[in-house]
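What follows is a set of structures for review.
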Structure P
């Protein structure tokens, strides 16, 4: 039967186990991932399986590193994400966090734009480090992204985003992520994208100040716009921005990008439907007892 071992096509006897494959192709492996999930050595392989064999503590060769970085992905996902281009408008708490998440997910091309430099008050919620203070955010973020995923192409623009340059900056992006701090900046981007590139999906953040109540932060679709956040809390005097809640909103944005590119995950939909059915069954049982 045919399987992929570290993304290289191999022939192996029917009924072979993970242990058999490891002996043939990487006999010092001590981590085994089959179809995106860790497994034991006694698991039987099936035709078409994707098997990743890793030796912990060993630096892999560059030609196999990309496949190993994405070993925990659902099979078939990486190929789609690698071909995608995502624009990030703003590289602060939302933008830096979403960009890193998308790079780790395997997005092949990121366009990041921000005019500002890293300063100390950024570090409570943004992905930068003390060593980056004074450095342009786009340069610092590119450095961080390429440490996490050296195969991601990062296009940097150290400019202030305005209606006059939005189209030029993000015309090749499949999706744009809005990641500004101020409401007027957010409104500017929404209006510019709707006017100049109405067909392009836009994922925006709205409401992530303070702390607590994770479940208030949700995603709502309005036409071609996806709003991520609680849509209530606004940063201001006495209401700061902190890493946990900003991070939730940013990862909601990144996750929405993946759903737009990949479609809804059928397994997640199945879990939701099953959960709904379980709740209905419980209510029905309670009603019958009454």
Structure Q
């Protein structure tokens, strides 16, 4: 430092910036040393330039692009400054909203996994009243064996979405459910399904699962063994004096998104029921 003039390394130290950043700002014409020593050709920043550098640092820290900063420094009026600040504020608020939604989704997944671990440790038949739950059907048609035809249904849905202007947010454990074909429970062979849906978690929809009292039981293990759990649940419901009030659904709680071994999958069987008074 000499006579309030500073080399690039000194400015970097004062402002806690990499020297390479200052050199890049110099290269693109954003912030250049004001003085050149005629004898040594060394270039120096003047202390009077530091307010501009503080402005650049503030704007960069708050998400402004170098292009926008350059435009602001070139135009520099109260009106243009207020305009770019208002624009950035709107962008920040939009990002806050997006992050809040992301945080809510992550919290939901943590709760789902915690519930799955608890259910796996103590599987038991319970009863719970559910309000109507928003869903979006990926499939609702004739009975199918999802173990055999599930991949085809999934791919067809992906093809449909890819041809539309709909954002793909992906699926994660706790997002997918199925609607059971009641007739298949009365027959030999695999459990079949007439519906495959996405739970929308607090979002609105034109399609909902019916509200009401549900008997819930966690099936632990691969989907191929689902019939054993239904036999157990239906037997217990009969013993406890409950009748089926609607079509069973299944909610995937812990699936291949979080567990490698299928014998540790947790699928929650939920059956609409009512107490029998016969």
Structure R
């Protein structure tokens, strides 16, 4: 059995090349620096995975779709699912959209979440693919492309928006990051680390996540409205209004508040003992 990863010379492609190799597949890759092309992989591999930047994904899929057969499986690793899955369904192949919810620097897939959107695949083909990831320790979540993109508007879009907003706010305030270290708290250190982690990566990826997901505008509107509401409450100096705002959110998050305390306590302990 052959697995072909288009964009396999990239970091994520290299990570999953090892995954399929350990599963017993002959792994072929194509990329900017290879003589092997995407079309060659599409013609000769049993499983073909598109692992290219988000904006390029649909065009790559449309290029290879005409040569793919019913006995093949076509997948993608894109952070968005609706449009890529629609494009893959234009082929004759079986189709499963995939989204690894982790970066290529992880040491293994153990306890990492991988989302699957089976769009046109028989049970045997679906299970054979997903078992490859399960055998590596991954946690598989199955959903539809539309529900995936709606959830990513919060899980990725809202999260990255808030992180970038914090970074820009600190910059506009003219704050010297190094000087804040003398005043740091554990929570600030965690927030600062999240900002640094995001800003150390490729801005193109985050632009695509925030600009191409059709459900992002609704999430960002809710965020900016919530910020304006909280700012107004703080401006009134009314502790009862603040308490209502605070407790309303506490009730909504429920048991996750306590889980959050436990998780961040563990993170703080790790930071202290580094």
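Bear in mind that the values in this text are calculations on the coordinates, not laboratory data. Treat the numbers as computed from the prediction; the structure is a model and nothing was measured. Cβ atoms are built from the backbone, for glycine too; each structure is taken alone.
Looking just at distance in nm of label points 7 Å out along Cα→Cβ at positions 88 and 104, which of the labels P, Q, R belongs to the structure with the highest value? It would help to have the intermediate numbers written out before the result.
On the way: P: 1.2; Q: 2.8; R: 1.9.
The maximum falls on structure Q.
Suppose you compute helix-only ellipticity at 222 nm (-39500 (n - 2.57) for each DSSP H run of 4 or more, over all residues; to 500) for every structure in P, Q, R: which one lands on -12000?
Answer by label: P.
If mean count of other Cβ atoms within 10 Å over residues 8-15 is computed to be 15.1, which of P, Q, R is the source? Don't skip to the answer; put the middle values down first.
Details: P: 11.0; Q: 15.1; R: 18.5.
It must be structure Q, since only it matches.
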